[in-house]
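In C-alpha cells below, several structures.
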Structure I
Amino acid sequence: MKQERRSSSTMIRRNRLVAYTFLLPNIIGFFLFILIPVIASFVMSFTSWNGFGVIEFVGIENYKNLLHDANFRISFINSILFTLISVPITLFLSILIAIALNRGIRFVKVFRTAVFLPYVTATIAVAAVWQLIFNPSMGPINGTLMKFGIDNPPGWLSSPSWALLSVSVVYIWHSVGYYMILFLAGLQNIPDHLYEAAELDGAGPISKFFHVTLPMLSPVIFFTMIIGVINSFKVFDLIYVLTGGGPGRSTHVLVYDIYNTAFKQFEYGYASAMAYVLFLLILIFSFIQFKGQKKWVNY
C-alpha cells in the first residue's frame with residue numbers, strides 16, 4: 001500500500017511538473033510583456049521623463065494637467081463619438097447578416113467568407129483601398145454622387161466634418177465579419193423546439209425574433225458589446241494610416257494622442273497618465289454594462 005501511494009504521489013508530482021513546464025513560456029511572457037509593463041507605466045504616470053534624462057517624480061500633476069489639456073479633451077470626445085457610432089451599427093449589421101446566413105441561403109459558405117475576409121485582411125491594405133474609394137476627386141463614391149447631380153460632394157477623409165464618420169465606416173466594414181461569426185455561432189445553438197413552440201402559440205417571424213432569437217442571443221450580444229467597446233476605444237491603426245489624426249484634430253482619438261505624446265513629443269510620464277485615463281474610461285463602460293446585463297441577459 002505504501003509503495004502504491006508513493007508511486008501515485010510521484011506520478012502526481014511528475015504530471016504537475018509537466019503541466020508547469022508547458023505553462024512556463026506563457027507565464028514568463030505574461031510577466032515580461034504584460035504585468036511588468038503595466039506596473040511600470042502606472043509608476044511612470046506619476047513622473048516626468050523624456051526617455052533620456054533623469055526621471056522626475058511629479059505626483060498627480062500629469063493627471064491635473066489632463067483636465068486643462070484641450071488636445072486631450074478633443075481626443076476624449078472623439079473616442080466616445082467613434083464608439084457611439086461604430087459599436088451599435090457594427091452589432092446591428094452583424095446580427096442581420098448572421099440571421100440571413102443562418103437561414104440556409106445558397107452559397108452560404110461563399111457569403112460567410114466574403115463577409116469575414118475584411119477582418120483578416122491587413123489593416124494597411126484595407127486603409128489603402130478605402131483611401132482610393134474616399135478620394136474626393138477620383139474616388140468612385142464622389143464620382144457616383146456627381147453623376148446624380150451633386151456638384152460638391154463631401155471631402156470624406158479630407159473634411160473635418162466627415163473624417164471621423166468616414167473612418168467609422170471603414171472600421172465597421174472591417175469588423176463586422178468577426179462579430180457576424182460570433183452571432184452565427186449563437187444562432188446555431190438556439191434549440192429548434194423553442195421556435196416550434198412559438199409557432200404553436202401563433203408567433204410570426206417578427207414575434208419569434210423578439211421573443212426567442214434576441215433573448216437567446218442576449219449572452220452573445222452582451223459579450224460582443226463588451227469586446228466592441230474595448231476595441232473601438234483602442235482603434236489606432238486605421239486612424240494612423242487613413243488620416244494621421246487629421247484633418248486638424250477631427251480624428252484625434254485617445255490612443256493616437258497617447259502615441260503622439262509618447263513617441264513624437266517624448267513625454268512618457270504624461271502619455272502613461274493618458275493611458276490610465278483611457279483604462280479608467282473602458283473600466284467604467286464595462287462596469288455599467290456588467291451592472292445592466294442583469295436586467296436583460298438571459299442565461
Structure II
Amino acid sequence: MKVTIIGGGGRVGACAAFALQCGNVVSQIQLLDANVDAAEGEALDLLHGSAFSADQRIYAGDYGAAADSDIFLITAGLRRKPDESRLDLINRNVSLFSQILDSVKSSGMRDDAIVFVVSNPVDILTRMAVERLGGNWRRVFGLGTMLDSSRFCSFIADELNLAPTQVNALILGEHGDSMLPIWSSATVNGMPLNGVNGMNPGIQNRIFERTKGSGAEVIRKKGGAGWAVAVAIRDVIHTIALDKKRMLPVTTQQQGIYDIRGVCLSVPTVVGRRGVIEQVEAELWPKERLGIQNSAKALADTWSKVKI
C-alpha cells in the first residue's frame with residue numbers, strides 16, 4: 001500500500017511518516033510539501049533509519065508521482081495568527097485546502113483511492129473534500145475525534161491509575177468546542193467504568209475538561225501536537241491497509257443516523273480497505289444523543305459562514 005502525505009515536511013506529516021515507518025505495514029511512503037527541501041529532508045532522515053526499522057520505499061515526490069497512491073493523507077494547514085478569529089483561520093485554511101484538492105484531482109488519482117483528512121478544522125475540510133471530490137463519502141473521511149478519544153482514554157487511566165490500553169472510551173461529534181464525552185459506553189477491560197476507583201461526576205467533568213483543553217495546552221507548551229496525532233493517524237491507516245473493519249470515531253459525511261445529514265462529524269464508524277463501511281447508530285444516553293445533534297448544528301452554522 002502506498003501512502004502520500006501532503007504536508008509531509010511539516011510537524012504532523014513528518015511524525016505520521018515516522019509512525020508509519022515504525023508500524024511496518026504500508027509499503028511506500030511519499031512525502032509531498034510546498035516546501036520541497038523540508039519534504040526531501042524528512043524523507044532522507046527517515047531513509048537513514050530504514051535499515052533498523054522497515055523494508056519500505058520512503059521518498060519525497062510531487063502530485064504526478066502520487067497518482068497511484070492508495071491513500072492521500074492531507075496534513076497541510078496554516079496556524080492561527082495573533083488576534084485572528086477562528087472563522088478567519090478557517091477561511092484561510094479553506095483557501096489552501098481548495099488548492100490541495102485541485103492538485104489531488106489533477107494528479108490522476110485512482111477511483112478507489114482514499115482521501116484521509118487531518119488538517120483542521122477537520123470536520124469542515126472533510127465535508128469540503130467530499131463535495132469537491134465527487135461526493136463519495138465512503139472514500140473521503142477525516143481523523144475526527146480519534147486523537148480526542150485517545151487523550152480521553154489516557155487521561156482516564158492517568159486519573160484512576162489504570163492501564164491506558166485497557167480503557168475504552170469515546171469522544172464524538174465535532175473535533176472542536178462542541179465535542180462530547182460518551183460516558184455511557186466507557187469501560188475498562190470490558191467492565192463499566194462508572195464506579196471504578198471512585199469514579200463520580202466531579203472526576204468525569206475534570207477529565208473531560210482536561211481532554212477538551214489539551215490541544216491548546218500542547219500548542220502553548222510546544223507549538224503543536226505531533227506524536228499522539230501521528231499514532232492516531234497510523235491506527236486509522238493500518239485499519240485500512242489490513243482491512244480490520246474496526247469501529248473508529250472518524251469524521252464522515254452523515255447519512256441520517258441520529259437524524260443528522262450532510263455535515264461531517266465523528267460517530268462510531270466501521271472502517272476497512274474500501275474506506276467507510278458503515279456508520280453505526282449506537283445506543284446513547286438521551287443527553288449524549290442531543291449533544292451529537294447540537295454538535296451537528298454548530299458545524300452546520302460554521303459551514304454556512306465559510307467562504308467555499
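With helix-only ellipticity at 222 nm (-39500 (n - 2.57) for each DSSP H run of 4 or more, over all residues; to 500) coming out at -23500, pick the structure among I, II it was computed from.
I
Comparing structures I, II by distance in nm of label points 7 Å out along Cα→Cβ at positions 193 and 209, which one has the largest value?
I
From I, II, which structure was relative contact order in percent (Cα under 8 Å, 6 or more apart) = 28 calculated on?
Going through each structure in turn, the value belongs to I.
Matching task: 1.6 is the computed value of distance in nm of label points 7 Å out along Cα→Cβ at positions 121 and 225. Pick the structure from I, II.
Here the read-out was taken from II.
If you work out distance in nm of label points 7 Å out along Cα→Cβ at positions 73 and 113 for I, II, which one comes out largest?
Largest one: structure I.
Of the structures I, II, report the one carrying the highest value of FRET efficiency 1/(1 + (r/R0)^6) of positions 185 and 257 (r between Cβ atoms, R0 = 35 Å, to 0.05).
II
For volume of the Cα convex hull per residue in Å³, which structure out of I, II has the highest calculated value?
Structure I comes out on top.
Every number in this text was worked out from the coordinates using simple rules, so none of it is lab data. Only a predicted model underlies this, so the values are computations on that prediction, with no experimental measurement involved. Cβ atoms are built from the backbone, for glycine too; each structure is taken alone.
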